[in-house]
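Below you'll find the structures, each written out as structure tokens.
Every number in this text was worked out from the coordinates using simple rules, so none of it is lab data. Computed from a predicted model, the values in this text were never measured in an experiment. Cβ atoms are built from the backbone, for glycine too; each structure is taken alone.
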Structure 1
Amino acid sequence: MKFFLGRKKGMTQIFTDDNRAIPGTILSAGPLTVTQVKNVDTDGYSAVQVGIDTQKESRLSKAVLGHLKGKAFKALKEFRVENSGDFTLGGEIKADVFAVGDIVDVSGTTKGRGFAGVVKRHGFHGGPRSHGQKHSEREPGSIGGGPGRAGGRVAPGMRMAGRMGSDRVTVQNLTVIAVNTETNEIIVSGAVPGARGSLVEVVSA
């Protein structure tokens, strides 16, 4: 399995030979440093742990610094692989692990939107704009709390106002449309979750 941990830089478009514009998202590759290699014999499964972006050692605990052999990374992520023997401790993983045409799944954390009402959060239409309504244009309306439903309580799963965003979302079956080994960046088709600079995970589909 091919994998990649990077940061979202923004969106662009790529023009094909037949003059079609394909929207894409630029992902910066790091590069990644292999911080741990796990195998079936000692750990029970095969996986590789990688780190991205260095930071001050004072920001990490001694236990984590000891694990990382004195190197301080901002983020660590573990990926399951079929054969961890293909990786070496301290080795680097760059954008060239992917090629143009590869199909990938991209996971990230969506933008946090704070406390949102039902119109923005769930797409409610709101109340009528006329016929005597005064303050109920964006209100949720009745939540059905009478004795006829759920015994006079709020039913579980009721769509109401609340915190929106900051969810882990995976977009599947995106195509790698460009790989730049000089800048260590790849461009995948379409949009991926997260704000600019946020961390995203890319794995082969």
Structure 2
Amino acid sequence: MIGRAPPVRRATTRDRGRLAAVLARAFDDDPVMTWFFQERRRRDARNRRFFAMRLRQLMPHGETYTVEDELGAAIWAEPERWRLSRFEEIRLTIAMLPAVWPRLAEIIEGLESIDRAHPREPHYYLAVLGTDPEAQGRGIGSALLRPTLETCDRDEVPAYLESSKERNIDFYARHGFRVTGELEMPDGPRVWPMWRDPRP
């Protein structure tokens, strides 16, 4: 039975560990994350580490949201702040290196293709949206999107994301996003860039 989504609040640094664990579960079957971290028995730990770093990088923007019991998270970057600093890139590379070293060239090629497709026009960037698998279907994802999309509409700022699952395209389309292309990772999955113009 589908229940009402719990209230949304801004995440704090105290939530980081719990949210990293929730996002690791949410992305356990994600095509891009399984392409990154192909060793099944270590994927959960590596996902947790990856999402803990993304939370650390983007939470200071003030656009990371969660719900009661930390059942999901939306992690946004503010306009013109989506690109990692050189220091953050190095930290992320070091963290991921043991898992991707044998396939480093194709991983870099895939990430560069995503970077090239990223629009340069100022926009809010949805870096991560995930809900605990046991809590999906309760409207949590939609609720987590709402605060930043309302800001986009109020301030007339577009939004952007990359969908790593084709079945999620319709979900994002209901919130005003449209597919602007299709990228294919080297020997890996497809990714769909999606753009949202502000609504009046």
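Taking mean projected area of the Cα convex hull in nm² as the criterion, the top-ranked structure out of 1, 2 is 1, with the highest value. Name the one structure among 1, 2 that helix-only ellipticity at 222 nm (-39500 (n - 2.57) for each DSSP H run of 4 or more, over all residues; to 500) of -13000 was derived from. Source structure for this number: 2. Ranked by mean count of other Cβ atoms within 10 Å over residues 52-59, structures 1, 2 are topped by 2, which has the highest value.
Set 1, 2, criterion relative contact order in percent (Cα under 8 Å, 6 or more apart): the highest-scoring structure is 1. If FRET efficiency 1/(1 + (r/R0)^6) of positions 12 and 68 (r between Cβ atoms, R0 = 35 Å, to 0.05) is computed to be 0.55, which of 1, 2 is the source? It must be structure 1, since only it matches. Computed over structures 1, 2, mean count of other Cβ atoms within 10 Å over residues 20-27 reaches its largest value in 2.
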